[in-house]
Structures are given as structure tokens and as C-alpha cells.
1. Consider the structures I, II: one of them gives -8000 for helix-only ellipticity at 222 nm (-39500 (n - 2.57) for each DSSP H run of 4 or more, over all residues; to 500) as calculated from the coordinates. Say which.
2. Who wins on FRET efficiency 1/(1 + (r/R0)^6) of positions 63 and 87 (r between Cβ atoms, R0 = 25 Å, to 0.05) among I, II, i.e. which is largest?
3. Identify the structure, out of I, II, from whose coordinates log10 I(q)/I(0) by the Debye sum over Cα atoms at q = 0.10, 0.19 Å⁻¹ was calculated to give -0.36, -1.42.
4. With percent of Cα pairs over 20 Å apart, for residues 23-126 alone computed per structure, which member of I, II shows the largest figure?
5. Work out the source of 4.0 here, i.e. which of I, II gives that when distance in nm of label points 7 Å out along Cα→Cβ at positions 103 and 175 is computed.
Structure I
Amino acid sequence: MAVETPEAILIAAGFEIYTAPVGTPIPTDVDSTLNAAFTRVGYTTEDGAVFTRTPSVTPINMHQSFEPVRYVLAGIETTLAFTLGQWDADTIPLAFGGGTWSTTTSGWRFDPAEPGVIDERVVVADAVDGETKWRIVMRRVMQQGASSSTLTKSGAAGLAVTLGSMAAGSGTKPWSMFTDSEYVNPTSSV
């Protein structure tokens, strides 16, 4: 039975997000070293990240009942949404779902990916709260949210990102969560 335990409240004071190409070996524990192919996305805005798992259910209605008599699970959507705080050669393609950089006479040019091209990645989100570590690993994601940014004269322009999870293959879960928190140990009586 759950009891009020202030130490079990997660405050992600330390937070980092990393991406890598699909197929990159993924970490298998909260302390696993990330493969060299992972790239840190850098600054994210202070409103943090939102990890969401949303089941989609279809109600089964019958004439004799005003309430559904049953629900059928139609799908599950899992996302990690955040706002990138910096604009660079790695973050812009992430925010816009892929694309390419080329050299111009006086700088660089970014062209978004062609319609139908899906920029699939692996994402790792690491949170640290004091001595406690949490890690979310999403095995196959793509940018599925609106790529938007507000450009103002007095504030930082962020790049909105919503990474949607996709099926990872037969027998493989699309995402996993790791922690060393003593409060989730199912064999403990903490």
C-alpha cells in the first residue's frame, strides 16, 4: 500500500535528452554508458519534458444501454514532448523531422526532408533527482508534432518537438523506463 513519501517525488533537476539513429545499441540499465552514436540535444526550456502514454479505446454500445457495455483497446500513443532551447546543426533537423544542410556562399542552408521521408531515431531521456536516476529509452521515434517557434525581440526562440513512439519489432517493447530509486523496488517494504 502506498504511503506519503516525500523522497519518492521526482524532481528532474538534472535532465538531458539524447538521440541516435535507429539500430544504435540502446542502454539496458540506468547506469549504462550511451553508445558514441548518441548526440545530446543541448538546452531544453525550463518547462521540462512531457512523457505521455495515451490509450485509445473504442466504446461498444448496445441499444439496451445508455452506457458502453465494453471497451476495445484500439491503440496506444506514447510521446516525449519538449522545447529545444538552441538552434544548431543537430537540433534543427530533429525539430523539423529530418533534412539536410548544405554550404552557401556566405553560410549554410537547411532543406527539410521530402514528404514521405521519416527521420527515425532512438531517444534517451535522463533525469537526476539528488542521488536518484531515471532513464526513459524509446527504441523508435519520429517527430510528429507541429514544428513551431515564436520569434520575438525579447525572448529565446525555442523549437517545439514531439517525438512519437513506434513499434520496435516483434517481441520488443517500444519503450522502457529504468531507475535506481529504492521506492520502486517491488521486493522492498520501503
Structure II
Amino acid sequence: MKRRAFSSGLWASSSSKHLVPDLLAPGLDLVFCGTAPSPASFKARAYYANPGNSFWATLHAVGLTPERLTPQRYPELLAWRIGLTDLNKTEYGSDHELSAEAMDAKSLHAKLAKYRPAAVAFTSKHAASLGLGVKAPAYGRQRELLEGAVVFVLASPSGRARSFWTLEPWRLAAAFVMERRLLREGAA
């Protein structure tokens, strides 16, 4: 197994083994996609595990989960038809520490084509730019679909991006999911 050093001195495997496994299944309402795990998430082997990250609090605040989950409970999101993945599955760290060649938009597209979620929400403009191949995406729902999925660009929940924080695009993604949930309940 080859290992590659980061500029920060961190190490990550360049094998096909994911640092934090995807949480994907057919027919999800929404898949969140970030750039890569933080060092805290890598250590915990759980998504959005840095205490300064507001991801889990935001999911609850916008009504996507009935309670605030801890990062270690991330597999429970499947019960609410929510999935998780990252563009970079082989490295961890801050965006500036990650190698451009490990950002794998092609793999993301293949996952979306395979699992066919109703929507994908990028958890930062940087992730959206890489995943969509556009220079400066706007927050909110995008006009174009990605592999048949509605696309949302969200403000980063990272504590480092707090000055750019806005809850509104998260509310839009949650409203999309809530509408799908209500349609399912009505059909049942």
C-alpha cells in the first residue's frame, strides 16, 4: 500500500480504501458531498466530526433529522433517505492541503448515476466548483441537474468558513426533502 504525505505532514493512503466510507443507497432523497474528511473526521472515521463544524446541528435545525445526531451516528441518516460522500476519498485535511488529482468528480458522477438520488447538496462552494466543473457556483438550487439529480450548493458548515455562513441554502435543500417525504406519506 502506497502512502503519500501532505504538505501539512499528514499521511493518507493512496489505495482504493476510503478513509471514511460512503453512505449511499438507491433512491435517497439527498446526498451531501464535501471535499474530504477533516483530520478530526479521519480520526473518528465519521463525517463532519470536528467540534467546530455545524453540519449536524444544521441538519437538525432545518428539520432533516428529528434530533441532533453525533458524527458517530452518521449511518443512521439512511433511515431518513440521506447519504454522504466526499470528492476526495483518499486524503484528509483542509482544502488547501489536498492534492488536485485526488479530487475525483468522475467518481462522484458515477456514484450519482448508480444510486440515482433525487438531489445532491455540495457542502461548500469549493466542493460544488470541483463536482460541477464550474468556476463560481451560487448558493442555492442550481438550474442544471447532475446525473439526473437536483443540485444544491450550500454554505460550508466548517468553523473556518463561518464568515460566509448562511442557513438559507440549507433550508432550500431541506424543503426539497420535506416535499418528497410528504408525497411519500400521502401515497402510503
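1. That value comes from structure II.
2. Details: I: 0.00; II: 0.40.
Evaluating FRET efficiency 1/(1 + (r/R0)^6) of positions 63 and 87 (r between Cβ atoms, R0 = 25 Å, to 0.05) on every structure, the highest lands on II.
3. So the calculation was done on II.
4. Working: I: 63; II: 37.
Going through I, II one by one, percent of Cα pairs over 20 Å apart, for residues 23-126 alone peaks for structure I.
5. Comparing all candidates, it corresponds to I.
Taken together, the values in this text are just the output of simple stated rules run on the coordinates, not laboratory data. This is a predicted model, so every value here is computed, not measured. Cβ atoms are built from the backbone, for glycine too; each structure is taken alone.
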